[in-house]
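Colleague: Below you'll find the structures, each written out as C-alpha cells.
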Structure I
Amino acid sequence: MGKELYPSNIHKIARTAYGIIKNHPFLDGNKRTATYVMLILLKLNGIDAKLSQEDVVYVGEAIANGTMTDRELVAYILARC
C-alpha cells in the first residue's frame, strides 16, 4: 500500500489521545479518558514515559484549549522517555 500515517507507536498513541480530547466522543470526561488511554497504551507498548500528575493535567488542558498539537504531544512524550 503506502507509507504509514503515524510511523511509531508513540505517534499513534498521541494521535489517539489528541483525537479523544478534540472530537468530544463523550458527554463528560474526554480529557480524563484520553489521558488515561494514553498512559495505558504507553505502558502496554513498553514505553516508559516519566509523566507526573502535573504533566498529565497539563497535556489534557493544553490539547483542549488548543495550545498543544498532536505533533507537540509526541515531542512532549519523547522528551520524557
Structure II
Amino acid sequence: MRLRLTVQRNGLPDTSILWPVPEYPSPTIADLLESINESVPIQADEWGFEDYTVELKCAVGKGYECLHYQRVTDVFKEDDEVV
C-alpha cells in the first residue's frame, strides 16, 4: 500500500512524501510513526511520538484522528492522504 503522507513538525516546513506500507504484517499506527522517524526525524529532545497525531484527510479537508493501536490496513486504503 502507498500513502500520500505529510509530516508537520513544530517550526519546520511540511514534508510531503509517498510512503510505502507493507500489507503483511500490517503495522499499527505507532509502528508507522516509528518507521517514518527513520527517514523524517519526528522525535527530538523536546518532542516525542506522544506529541503527534495521525489523521486521515477526507475530501472536504476534515481530518479524522487514528488511534495508536489501530492497524494501518484497517484504517487506510491505497493513496489515502495522511497528515
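Values quoted throughout were computed directly from the atomic coordinates according to the rules given, and no laboratory measurement underlies them. All of these numbers come straight from a predicted model, not from anything done at the bench. Cβ atoms are built from the backbone, for glycine too; each structure is taken alone.
Colleague: Work out which structure the value -20500 belongs to, where helix-only ellipticity at 222 nm (-39500 (n - 2.57) for each DSSP H run of 4 or more, over all residues; to 500) was derived from one of I, II.
Modeller: This value belongs to structure I.
Colleague: Quick check on the output: 2.6 is distance in nm of label points 7 Å out along Cα→Cβ at positions 13 and 45, derived from one of I, II. Which one produced it?
Modeller: II
Colleague: To test your reading of the models, identify which of I, II gives 3.2 for distance in nm of label points 7 Å out along Cα→Cβ at positions 37 and 61 when calculated.
Modeller: II
Colleague: Taking 3.3 as the value of distance in nm of label points 7 Å out along Cα→Cβ at positions 53 and 69 derived from one of the structures shown (I, II), identify that structure. Don't skip to the end; give the middle numbers.
Modeller: On the way: I: 3.3; II: 2.0.
Going through each structure in turn, the value belongs to I.
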